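Take a look at these structures.
No lab work stands behind these numbers, since they all come straight from the coordinates. What you see is a predicted model; the values in this text were computed from it and never measured. Cβ atoms are built from the backbone, for glycine too; each structure is taken alone.
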Structure I
Amino acid sequence: MRWTTQGHILITGATQRVGLHCVEQLLEAGERVVITYRTEKPVVASLRELGVICLQADFSNPASIQMLVARLHRDVGPLRAIVHNASCWPVDNVPGVDLNTILDEVLAVHVRAPYLLNMQCEDLLRRGAQGWSDIVHLTDYVVEKGSVNHIAYAASKAALANMTLSFARRFAPQIKVNTLAPSLLMFNPEDDAAYRSKTLDKSVLGIEPGPGVVFDALSYLFDNSYMTGRELKLDGGRHIR
């Protein structure tokens, strides 16, 4: 990897699963990392001990996002990259569910927060670049196909994917903006055998790849000087199943 600079790498929502794995790998590579988290938990204290700057933020609250932006300018400084990993995954086909709440939540986390952070941290990204800096939006395979159980979620991730195009044009050439669109990466401990088998059968590769494939893709994007406004699909070949 040849992308170490004086700037920090910001990963939102990075206290578990894919985000946490990427933080750990970046630390091993000698990078300086900043994360956001919503709820205090033991892993946050552990990351602080490793030198990670951990900033609390509630992406459902616009005022909290503004406080985060202020702290990034005051306490962090130049950014080498922003990785928009924070996400929520509500089900919207449950009888009696508050649909307005679901829609507000997914739009706040997947659209408003990335939009505001990109717009208001442009100066930090320009100051943190040596040649270029990066913004990476993590979306989802469902943007391509839709989802009958997560309609609001899929729509909000599609909006995030579309912002890649606009920001790539706005920030070129110094800031590259790209999308990673994964499908299944990791099962949850409570997922039963039937669900696991059914899900694995949706792709031609038929594996649970783990979070490492996302870090590999991030490394590729960070290194590549000639890719912006594009999407990398990490889906095991679902489109040809």
Structure II
Amino acid sequence: MKTPMFLFCAVISLSFNLKTQGQTVDEELTKAQALFKEGKPEEATNIYLGLMEKYPKNREAVQGWLIVNMKRTPTGEQDAIKQLEELELKYPDNTGILFFKTFIQAEYNQMDDALKNTEKLITVEPEDGLNWLFRGQVLEGAGRNEEALTAYQKSTTLTPENADSWQNLAGLHTKTGHFDEAISCFNKAVELAPNQPVFIYNRGCCYCRKGDKENALADLRKAVNMNPQFKSHAQTDSDFQSLWEDADFKKIVGL
């Protein structure tokens, strides 16, 4: 099964859930991005800080601030966490700051801190489906699958239009051997995001583990047609191991 990097997966989820507070915010975000591209990081940073103060639930401003200010060094994540903690003192009501601090903690395997902070996020914003998705990811990363399952299910209830929530729930069902439940969730994810080949590929993995060769190969073929990189991935993916010597499988992956 193809599992995106934790931070990548979470940021993709973020793009679904963010809601700006009108055209003015969008214009300011666009302006900040342009300034950064022009080599004016301080001016871009000032815009992001202003948005953090005015709109404490707008995570895009925090994400933009991180892009401008996060250091690309071996200890960059620690510097970013420290900077975000300093921002928290200045903007204590900004949940976006806490959200991204927790992102980084989870990405760099600081699971105890990340779990505590996902609890804080849910306490403050209990009806935010992305917070529940995020908590599920952290719980699953920590090996607490039953709790992760509950969190993912809560996410799909609160935000049933979020394909990533269904994908994560499906992946966990696959991991625990509940293949019919997984396929049902994958179907929902694919319905919501039909142009996302990783969902189709992962559903194929699930079909293969279930022993459904026909559907497994059909999904693999679709995924490969959408993104040929899945050819090489499938050749070493243990979910497809039972088909590695199959002639149809070899044809699809170019062997």
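For the structures shown (I, II), FRET efficiency 1/(1 + (r/R0)^6) of positions 172 and 188 (r between Cβ atoms, R0 = 41 Å, to 0.05) is largest in II. Looking across I, II, the calculation of mean count of other Cβ atoms within 10 Å over residues 156-163 that yields 21.1 traces back to I.
Each of I, II could give FRET efficiency 1/(1 + (r/R0)^6) of positions 36 and 116 (r between Cβ atoms, R0 = 30 Å, to 0.05), but the derived value 0.40 comes from II.
For the read-out Rg/Rh (Cα atoms, Kirkwood Rh), a value of 1.02 was computed from one structure; give its label from I, II. It was calculated from structure II. Each of I, II could give distance in nm of label points 7 Å out along Cα→Cβ at positions 68 and 132, but the derived value 3.5 comes from II. Comparing relative contact order in percent (Cα under 8 Å, 6 or more apart) across structures I, II, the highest figure is found for I. Quick one: helix-only ellipticity at 222 nm (-39500 (n - 2.57) for each DSSP H run of 4 or more, over all residues; to 500) came out at -23500 when computed from one of I, II, so which one is it? Only one of I, II returns -23500 for helix-only ellipticity at 222 nm (-39500 (n - 2.57) for each DSSP H run of 4 or more, over all residues; to 500), namely II. State the single structure among I, II that was used to calculate distance in nm of label points 7 Å out along Cα→Cβ at positions 60 and 180, giving 2.6. Checking each candidate, the match is I.
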